[in-house]
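Read the figures in this text as sums done on the coordinates, not as results from a lab. Everything quoted here is computed from the prediction, not taken from an experiment. Cβ atoms are built from the backbone, for glycine too; each structure is taken alone.
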Structure I
Amino acid sequence: MKYHKIPDETIRRMPLYVRALALLEQEGQETISSRQLAERLRLNPPQIRKDLSYFGAFGTRGIGYPVISTARRIRAILRLDVPQKAVLVGAGRLGTAIAVYPGFSVFGLEIAAIIDNNPTKIGSRVGRLEIEHIAAAATLKARGIRLGLLAVPAEAAQGCADVLVQAGVKGLLNLAPCCLDVPKQVKVVSIDMAMALGVLPYYV
């Protein structure tokens, strides 16, 4: 199912709802109101109701949102209801930390391959995965891997992105402090931690 004209801000908040609902399910809570969910996420109730309204009717007035079915619907909206595999490019300190991070499982995401061009790292293991040469990117499509994470220096990011796009990857999470030039059909989400940190002194 495809959704059109949904604000990017709304899409970025949807994973927050998935994670919060997953925790509520673990706690055994069956329903939650928009006010209670807003308190957990430091948002406002009207924003949550508006976000969900883009995708139809959720919950029951006076009762709230059923935790399990609401989480299931949001997962389907985000296409997280089927496992999604990703390749991690870069086995340095940042890449190694990402490779063993357990939080991806909440969203049904799996780091299924790690590739690097450093010959001293090829063949070594990070967790259960063996680091492969970047030439192994040619096999990604056959392995059902459509997502990529770039944990490489800025000067290497574009070249790595080109390799992944050529291999059929359709979505990239770019952790390098640079902009990527990719075809329109490839979605890029960039996270520049230094830039984000640079905002904090203003508020402090």
Structure II
Amino acid sequence: MDRLGELEELANEIRSCTLCRLHENRINAVPGEGSGSSGVMFIGEAPGRSEDEMGRPFVGRAGQLLTELISLAGLRREDVYITNVVKCRPPGNRDPLEDEIRACLPYLRRQIQILRPRLIVTLGRHAAKTIAMEAGRSFRGMTRERGRSYIAVVAGVEVTIFMTYHPAAALYNPGLLERLREDFMKIPSLLSPAKRGATLDDFL
């Protein structure tokens, strides 16, 4: 089975998942989408109302901004892979709870193993914290971590991890938009072989 076939098989498993309480109120689970052919994987926190209705990630206002930012990085949305730590919408768009994140983590790990991305871009605090923990690293808060990157092994895959704000944060606080743009403009250099060979100390 090819990579896209494996992803779709996993997506079907996610759509029927009942491992945590979030399945009780969902309209649709939101596995993720994109080919990942560029080697870039974006990981957000959890689906919102529009995503729950459509079963697709980042299709609301924050998703429109994410698509613009992806283009700013010189990429096409269809060539990256976009998913969330939690695959079902938390009630009222509240933060996902720790046990909900733990229940969903095996799905995220398998997505990483199938895609074997060169670069994971985390969007928001919960995604950053989750991936940092998966990399065996402590998370020191978005203020300190945003715009930084390092090479680590996640789910058995060596990958560059880059942390930035969730696009929704810039909708509520427009002052963050320029920082998001700055971060996304770093993405092409993070995909270069020379940058991928850098050590953690080179980025900090």
Structure III
Amino acid sequence: MLDYLVKLDKELFAYLNGHHSGFFDIIMKFCSGKSEWIPLYVLILVWVIYKFRWKSVLIVVSIALLILLSDQIAVQVKLAVERLRPCKEPDIRLWVHMVDDHCGGRYGFVSNHAANSFAMAVFTSLLFKNRYYTWFIILWASVVSYSRIYLGVHYPGDILGGVLLGVLLAVAVYRIFCYAEKIFYKGNSKSEKT
């Protein structure tokens, strides 16, 4: 069964990575960047401060904890599983479409990009409870995650593993946040801007 899933994962990767163009090379490289998304993070932070006022300190601490956990657990899973990235796989690396020579580390399961972006997306969606924001941020996390397949540095299975890790951690940290909020916040909801 595992061999079948690995074969299916490689076939899906070949299909997805095989559809590319010069225009989408630029778009996907941008989507996969880290500093490119700083304006989005700043906007989210501004919305957190505006909406939650003093609770924003607890929220920022929760998000920092979430991203730290997501990133470091993803690294540990990579080291434990030791699944080569497509661009490092001797059998296929010659035909993998890569936009540049940057392949990343040796191992790819699970994707840090997918784990971190979905952790952020799910946590903030639970926090804001806004349908339009949720659609936007899940789409953003999906595009960031897909860009990793497009760029040849992750298999679809790496992405799915990262998504699952990010979602589980987001829900767990959100529950911890809600518990901490009850402890530190004594129910004076009228002082909070909603």
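Out of I, II, III, which has the highest value for distance in nm of label points 7 Å out along Cα→Cβ at positions 17 and 105?
Numbers: I: 2.5; II: 1.3; III: 1.9.
For this comparison of distance in nm of label points 7 Å out along Cα→Cβ at positions 17 and 105, the top structure is I.
For the set I, II, III, ranking by distance in nm of label points 7 Å out along Cα→Cβ at positions 49 and 137 places I highest. Tell me which structure, out of I, II, III, gives 14 once relative contact order in percent (Cα under 8 Å, 6 or more apart) is calculated. The structure behind it is I.
Which structure, out of I, II, III, was log10 I(q)/I(0) by the Debye sum over Cα atoms at q = 0.09, 0.12, 0.15, 0.16 Å⁻¹ derived from, given a value of -0.42, -0.73, -1.03, -1.12?
Numbers: I: -0.42, -0.73, -1.03, -1.12; II: -0.30, -0.54, -0.88, -1.02; III: -0.38, -0.63, -0.90, -0.99.
Attributed to the structure labelled I.
From which structure (I, II, III) was distance in nm of label points 7 Å out along Cα→Cβ at positions 41 and 65 calculated, if the value obtained is 0.5?
On the way: I: 0.5; II: 2.5; III: 1.9.
Computing distance in nm of label points 7 Å out along Cα→Cβ at positions 41 and 65 on every structure in I, II, III gives 0.5 only for I.
Taking Cα Rg over 2.2 N^0.38 Å, for residues 89-160 alone as the criterion, the largest value within structures I, II, III is that of III.
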